[in-house]
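**Student:** Next up, some structures in structure tokens.
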Structure P
Amino acid sequence: MRVAVMGTGGTGGFYGGLLARAGEDVTFIARGAHLDAIRSRGLTVKSRLAGDFTIPAKATGVPGEIGPVDLVLFCVKAYDTEPAAALIRPIVGQDTVILSVQNGIDNDERINRVTGKGTAICAAAQINAHVEAPGVIGQTAGPGRLIFGANAGGLGSRIEDLVQRCKAAGIPADLQPDIKVVLWAKYLFICGFSGVTALTRLTIGPILGCEETAALYRGAMAEVEAVARVSGVALPAGIVDQALKQSGNLEAWAKGSLAHDLASGRRLELETLNGTVVRLGRARGVPTPYNFAIYAALKPFVNGPPAPPKPHVNGPSPAPKP
């Protein structure tokens, strides 16, 4: 199977690395020092699940060089979905499956609007991974599970084949009847986990260890549940308690991708995560004060660290009146 990994970050590097190790024909799309390192030294994966390994890897910064593929593993940040979808047009044939493994709830629709092929589907990844150094992927938490929707996009047999190939590569993969429920369940978890670890600059252990901060964490997820139900998504009963249990099973030092990006001075997926909860809640009459607080506090960092304020031309700015 010919595979292109669009976005060789933590998620794309981990899953693409396992597929390549299993013998699939994988090309990684990357840029900058990360691309240079993969080309010169191969791709290294350091994983609590799959062990540590390095593979010789094909890599490019120009997707069109690859030619048509069977599968595009689409793993870019959600804010790059449309421009990245435009870049993969030359490698998407009539039978190419585009598998969106991203945060968010509607990336397949966004990709299909750009490519015009209608073969983009979503999968939910239960993984915590990031680029540790150029050419090095660190997988630190999460079961690594990759969940597909049965017959999503009318691609039943091809999805079943993907699931089997993933399993053969050591990726825990399975099919669920309704991918929307799975995506919203993950979305609920991520809005709490990523949002609150970024907001507090803390890992999950101290967050759950403080009664007040744990209440914030629960409240943010409960708001997502309320928005989902009003939107017609039948999340399982007790979904917030399940997400809290899942959080408690993580390593105490785990934190979400939003927190990693904030600490590294990168752009944030804030609009796709907590920002979308706020907008949907407002449109559907669901109060979302916890998510609004997270969104408002992190908004100045959405495009990276805010510029320092300019000094007042006539000396220090006057102190605000009490």
Structure Q
Amino acid sequence: MASISLPRVLQSKKNNLEIEHENLVKNMTISISKAVSNHEMPIKVKHVRASIIGTFHSKGGHAFWAIAIRQPIQENRIVAWKFCHLLHKILREGHPLCCQHSMRHRGMLIEAGKLWGHLNDGYGICIKHYTKLLVTKLEFHDRNPRIPGSLALKPGELERIGEGDINFYFQLAVEIFDYLDDIVALQATIFNSITTFCVSSMTSAGQCRLAPLIPCVQDSNPLYDFVVRIMFKLHANLPSDLLTGHRERFRTLFHQLKSFYNQSRNLQYFVNLITVPKLPDAPPNFEQQSDLGNYQAPVIVMPDSDPADNDTESVVSDSLIDTTEAAPPIPELPH
């Protein structure tokens, strides 16, 4: 009797697993397709959240990419733009393996950037810069796998990652500068497209272009904090002349980020979506170690949900996974 019923039990279990997988793929397909629709409007939080939850259920980014590559990214510029925004959110807030699983798709991102980079309506050059930023982000996390896509580190973790190797911090500062350069280039291109094409930030078209600035702020804020602490550490261990290039790059990026944050803070669209951090009037003086004691990390505040996302449509079932983002803890580097 038992030997007869056992295969039926195994078959039933297999069918249940297949059904669960089919439902996962179906729900993720719906969420991703709606998130990157060709309507010129910002992606909805509920579709992003459902896509993020899907990466946790599927334990990585493979299922996301299997669906994403079937979207008309090379046929429609709005789809391509919104896909970049969705991918940025997935890399930041999705399953920890999403960055690693996305590395194999760098070529597709580069090709999409080249394809749309020739478009003259403002979206093309923005897509080109966004794909470049995403590739930079992927390569940064590939080289530094202990730094998560969210860039949130526990206190002291930055020091543990470097294991006291000053050469590591010297190179990491360069990588962070490069990363921030790409964020600055993208935001400048977005604001330029808004101005050039006279698009209002309070229209769906304007918000579609501006929405990706939020994850750009979220990325740049901890990167700025990391590099400030790294710069103080470098100046405590290396000759000042050796760090002249680092100081010049930091000074330029400081003023660019300050301008970016000030411009973003003035957008009515962002009022209920993010509290943009404030940078001090002047950059830190890294040659004065006492300045480290006066340094305060800039802080981002994110609301629990998007107030514009006020309908009750549900894409996937509720999940116990908490995908909300808190301000990253301050990583500490000893003097």
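Every read-out reported here was derived from the displayed coordinates using simple, explicitly stated rules and does not represent laboratory data. It should be emphasised that the depicted structure is a prediction, and the values quoted were computed from it without experimental measurement. Cβ atoms are built from the backbone, for glycine too; each structure is taken alone.
**Student:** Given a value of 20 for relative contact order in percent (Cα under 8 Å, 6 or more apart), calculated from one of P, Q, which structure does it belong to?
**Tutor:** Here the read-out was taken from Q.
**Student:** On distance in nm of label points 7 Å out along Cα→Cβ at positions 171 and 203, which of the structures labelled P, Q is highest?
**Tutor:** With respect to distance in nm of label points 7 Å out along Cα→Cβ at positions 171 and 203, the highest-scoring structure among P, Q is Q.
**Student:** Continuing with this model, one more query. For which of the structures P, Q does the calculation of Rg and Dmax of the Cα atoms in Å return 21.8, 83?
**Tutor:** The read-out comes from structure Q.
**Student:** Same structure again: With helix-only ellipticity at 222 nm (-39500 (n - 2.57) for each DSSP H run of 4 or more, over all residues; to 500) coming out at -20000, pick the structure among P, Q it was computed from.
**Tutor:** Traced to structure Q.
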